[in-house]
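Just so it is clear, none of the values below were taken in a lab; they were calculated from the coordinates. Keep in mind the model is a prediction, meaning the values are calculated, not measured. Cβ atoms are built from the backbone, for glycine too; each structure is taken alone.
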Structure P
Amino acid sequence: MPWSSWGQSKMNINRERLAETFTLLCETDSPSRLEGRMAKLLKEKFTQLGAKEITEDDSATKTGSECGNLIIRFDGNLELEPIFFSCHMDTVEPASGIKVQRDGDIFTSAGETVLGSDDKSGIAACIELIETLQENGTAHRPLEFVITTCEEIGLLGAKALDPTHINAKEGYALDSTGFAKVVIQAPAANRLTITVNGVAAHAGLHPEWGINAITIAATALSRCPNGRLDTETTANFGTISGGAASNIVPEKVVIEGEVRSHQVDKLRTVTQEIEQTFAAVAAEWSDPTGEAKGSPTIDVAVHNDFPAMLLKRESRTIQRVEEAAKSINLKMAYEKAGGGSDANIFNGYGLPTAIIATGMTNVHSTDECCDLQDMVDLTRLLISLSTSTTF
């Protein structure tokens, strides 16, 4: 029997302690940019557990959060390289005054709020991991916990993190719905802000002097790629705003959109197609009366929102989690995701990071729930990852 399996046969997860920790975390409100109370709680908890070092970075100056990201280190007593576990402390709204309701092993919100299992199920498992290792005197590798802010509003905490704060060279983000699942691939994304500039004019007195930015935007949007383009690529236009009043020819329209793809070349191609389509529609515009006070212009701002992540099954990061799962008789599925997470950012920093599901369900809604057994098994998996000497 591998050492980690033998060691785990001697250890039992304290289910009720884990449940209490999870409840406390969920009932400590931490909507994005208001994570101060959660950071304080986590610093107190990990200090009590004897962390070697707790660092709060200066990312708040960039994110606008009440606090920075936390990087927490525990010494190991196995001569192995450190690994890190990543979670985020912020939650989506509505998240004020969360009260947890428990029915057997199932946790839900007792009110009209989210539960907060995204991502406090991951944080709870990290805390229980350390408590279990310590009370059993179990040898483990050096461990780091990277707990970010503002993940839910654009991965802002991870983007503002200085990766040199992390000693480990690879890790695992505990942040996905479902269970017994590892996400090894996720797309890159470009965020687009498209501004269509026309000319304002009185719609009743001199409409021919104006250029209607809304009609130009509508024509361009009707020609642009949109929705699922292939198995690896999507495009979407999510918001549109413009115009001042019904009696004014609209002078400006602003469109927010995105392109995602698992292939960088496709991401670039689709983004360029959208830019070129808007430019072509503006260039095709003709003045039917010859009285317009100008001509339309287009401005497209492209921001690389997050890079792609791709971990091969034979990589050490994935082989380690596969062996760890086998040692506790847990069969894992390996999947491709359509969304971005802090793991995309960490991979972009050159830190291979896989995403491990935590058992959260119906996230970003008031129907959110989480199963205690999934958090128990997640903790068992983290113990195996921390104690295995195979990789």
Structure Q
Amino acid sequence: MHRSSRLPASTTPNPLSLALGRMREEGRPVLDLTVSNPTACGFHFPEAAIREALGGPETMRHRPHPRGSLAAREAIAHHHGHGAHPADFLLTASTSESYALLFKLLCDPGDQILVPTPSYPLFEWLARMEGVEAVPIPAWLHDRWDLDFAALDSAAPRARALCMVNPNNPTGQFLSRREWRRLTDFCAARNLALLVDEVFADFPVEPEADHWPTAFEDPNPPCPVFILSGLSKVALLPQVKLGWIAARGPGAMEALEALEFIADQYLSVSASAQVAAPALLGLAPNLRAQALERIRQNIFALDAWITRHPACSRLPVGGGWSALLRRPALEDDETFAVHLLDQEGVLVHPGHFFDLPSEGFLSLSLITPHDTFRLGLEGLSRALGSR
């Protein structure tokens, strides 16, 4: 059987995954400080209301529309505000599917997309599965993560789109207004589309984050802009499988018509997710408030821990669910993470998982249940003391 070259040559687990598998086979407990599944974090979900929304009578009628139901798009436009209109949106089954549709729209096989790093390690494989190459563009840490525009400029002639996550995962950094203008002007000058993933935009953590713009605040960008989000983060409901794309800027309506044609070949969004969307978005503020309280509680605990470990520090968290902890780089991050797991039963992500530019970084999930987070930090103390 021929195997597509779009797939990885090997699916051998990395050393950290192998160590985690051994622990679970042995029945050893794990303090998971990487958890990103909000349904496994002890939040209180109004289960009866969610079940009622998902089980409404309209779910028994098949009335497909390639852009998604009007009622769902109206609720999503209301959620985003800033003049968003239902006609701006197309529904998908997930943010990952949104990327796949956009790569189909914008790229021919062999084309490139530009992906600033550090970032979530998803783009490479989503792009490869569409026959597209993801080209990493470095960002360098000074007071902020500054995108290397010289590297961006040299790559742009071969690319069709630039992907940004705002706020970034895992750095938590929002784009400033100046950065937004520079990026949109850059894309306009080089005939690039700008893809802006704002799944974490509803989770501003530190006070200054309230001053950063979202892509919806620019009604007339000079380049085509596609904004991505979904219930996975907005309502802490990844299992409902509902995402969306909004289009703005030059050619937005034509782009949505083309996306509608692509989506019509799949009709992947379930009736239950679309019917439930208005009610679930109505429940979402309370759920987000719980997550933000957890995030701030864990940051407070992390900062208190850092005062007792002055060799460590954390990077600012503008928004999102992750914190980057900087530690003395006495060995590479994966070696330390495996040691931490083996010796203390504490699971963290090494920085290279997110293409951090140097060793000495660990990524911690801030939605981890607080008691688990606190116990994990105690194990981290012992592991650092033994190195």
**Message:** When distance in nm of label points 7 Å out along Cα→Cβ at positions 180 and 300 is compared over structures P, Q, which one is greatest?
**Reply:** P
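Identify the structure, out of P, Q, from whose coordinates FRET efficiency 1/(1 + (r/R0)^6) of positions 140 and 276 (r between Cβ atoms, R0 = 41 Å, to 0.05) was calculated to give 0.15. Provide the component values of the computation, followed by the final result.
Details: P: 0.15; Q: 0.45.
Structure of origin is P.
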**Item:** Top of P, Q by FRET efficiency 1/(1 + (r/R0)^6) of positions 92 and 332 (r between Cβ atoms, R0 = 25 Å, to 0.05), largest first
**Value:** P
**Prompt:** Just checking, which of P, Q has the largest value of distance in nm of label points 7 Å out along Cα→Cβ at positions 44 and 68?
**Reply:** Q
**Request:** Looking at distance in nm of label points 7 Å out along Cα→Cβ at positions 20 and 316, point out which structure of P, Q has the largest value.
**Result:** P
**Request:** Identify the structure, out of P, Q, from whose coordinates helix-only ellipticity at 222 nm (-39500 (n - 2.57) for each DSSP H run of 4 or more, over all residues; to 500) was calculated to give -10000.
**Result:** P
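Work out the source of 5, 22, 31, 27, 14, 2, 0 here, i.e. which of P, Q gives that when P(r) over Cα pairs in 10 Å bins from 0, in percent is computed. Let's see the in-between values first.
Working: P: 5, 21, 27, 21, 12, 8, 4, 1, 0; Q: 5, 22, 31, 27, 14, 2, 0.
The value was obtained from structure Q.
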